[in-house]
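Any read-out appearing in this document is the output of simple, stated calculations on the displayed coordinates, not a laboratory observation. Every value quoted in this text rests on a predicted model; they were computed, and no experiment measured them.
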Structure I
């Protein structure tokens, strides 16, 4: 029902939440970002936010 209304590319999750959801250290996500393996969106404070698609990668 709600699946059709969810934007999987919407940057939503803080790095701590994203790392917790996929059970990896925050440092690993930062390393992936630094190596440009992940390109999270940014919020209005210019902080990275991860989408469901980012987490699925």
Structure II
């Protein structure tokens, strides 16, 4: 699976923000679902993970 053209990971005070292209997320629904699960898992250990789209 090729990486998306738009991919940005930024460290924030409480965790990380990951930004991906909307087209890539729509083309990879299983990965999108996995990111949603990751957000919950990170929250359970006290780290914020934000996944957004451009």
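Work out the source of -10000 here, i.e. which of I, II gives that when helix-only ellipticity at 222 nm (-39500 (n - 2.57) for each DSSP H run of 4 or more, over all residues; to 500) is computed. The value was obtained from structure I.
If relative contact order in percent (Cα under 8 Å, 6 or more apart) is calculated from each of I, II, which structure is the one that comes out at 39? This figure was derived from II.
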